[in-house]
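What follows is calculated from the coordinates using simple rules that are stated; it is not laboratory data. Since the structure is predicted, the reported quantities are computational estimates derived from the model, not experimental observations. Cβ atoms are built from the backbone, for glycine too; each structure is taken alone.
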Structure I
Amino acid sequence: MNEIVEEAAQREEAGGSVPMVETVGLTKRYGGKTALRNVTLSIPQGKIVGLMGPNGSGKTTLIKILTGVLTGYEGTVHVNGRIPGACTKSIVSYLPDRLSLGRWMRVRDAVAYYSDFFIDFDRIKAMELIARLRLDPGMRFSQFSKGDCEKIQLVMAMSRAARLYVLDEPIGGVDPAARDVVLDTILTQYCENSTVLLSTHIIQDVERIFNSVIFLREGEVVLYDEVEAVREHRKKSVYDLFREVFKC
């Protein structure tokens, strides 16, 4: 167990549970455009959280800040009590919204790459998931459909023993028949004290796995609530509420 996880465990034993993600007044500007405006969130450990909003709402900017890809923001951001950067990369598993592995690679090459690069990567688990999804480990990424490439990248991300999984549109190219398999992979592979932050536009098919949801609009949080509260108090599904909030 690395130093960050040990420190977090010590704080929890002392009675102080550390939020997995905490932002206060987070603002990010690109020139004259404000991508995030005063975003204040506290996401606990052990939850699956949906991140939703129309294109240009700031979802990817938030994700890149949490994963340490983007800096130069205002406000404060902590992941498991630490500022995102080199010190948090060992506990954050990031699935980007596009293929991040070489198209020349075979699936088994990707497994070997992750095994060498991430000490928390479980090679046996990855190969079991690849077999379950009926993917040929000898095939190159260039031979797969977009949906199958997304499945492989998801396997790579979920085969790490991370504390925070950040998944950016993990099923955008996956056909409807395979979505349940992909969602069940997410549900069964993350540790119970870890957190999943999942950005998606395909709300109807995905909302069943969420504990809570965040709605972003023009860089601002317009809703952050438990899914059960949405259903009980608003008498709506997350999908119906999203349509109401973001209707043209």
Structure II
Amino acid sequence: MSTYVYGITRDSHPPLPEETVGVGDPPRPVRVVAAGPLAALVSDAPPDLKPKRRELLAHQNVLAEASSAGPVLPMRFGGVSPDDDAVTTALAAHEEHYLERLRALDGKAEYNVKATHDEEAVLHRVLTDAPGLRELHEANKAAGGGSHEDRLRLGELVATAVQQREPQDAALLRQALEDAAEDTCPGPPSGGWLANISFLVDREHGEEFVAAVAALRRENPHLVLRVNGPLPPYSFVE
């Protein structure tokens, strides 16, 4: 039977609770496959595994449980190896790299921050920051809304100004939070978000990082920020 891999840790990692289960229906028990100083958290892989919510949560729960007791290199959902022997072969082949990553990530967690604009607040911001736009907006108001052409022109100019703010605000987010983190990693572009950045944070300073996000939100009410963490450091594992 194929082997499903959740993550890699040291062979000295504290054992998971005996009742820990992972993916599958019924859920498969999680076990350890060891090779020298390393170990992999695995279970039997169910046939026809699909990224359903239940399976994704099961994967995440195993990693969250393991990460609470020590560093783990998390695998993305769907990591399947032909069998346990293939897992031990991979551990041995990349032993030095895995050990280096475990040392680097010891005591660290990932916080993912996504940002978008609050539509009303960012419109107010661009009108405040651009005197020409503000004057055109006031002229339209004084004219009872202005002609169709005037409204269209103002709308196009405002949309361009908002679009131009997106890279500026993405840079602002990174600069405001990077001092509270050990490392940063840009996430893949996602629809609707002007920034998607993961931060590697010392677990002991997690509250300070969240406080830095709150301060950024207060100082920039035109930004809508979503924070997800602490997470296993997915973005900082090759």
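When helix-only ellipticity at 222 nm (-39500 (n - 2.57) for each DSSP H run of 4 or more, over all residues; to 500) is computed across structures I, II, the figure -14000 traces back to II.
Could you tell me which structure in I, II was used to calculate FRET efficiency 1/(1 + (r/R0)^6) of positions 70 and 126 (r between Cβ atoms, R0 = 30 Å, to 0.05) as 0.05? Corresponding structure: II. Identify the structure, out of I, II, from whose coordinates log10 I(q)/I(0) by the Debye sum over Cα atoms at q = 0.09, 0.13, 0.17 Å⁻¹ was calculated to give -0.39, -0.83, -1.37. Attributed to the structure labelled I. Mean count of other Cβ atoms within 10 Å over residues 182-189 computed as 13.0: which structure among I, II? Structure II accounts for this read-out.
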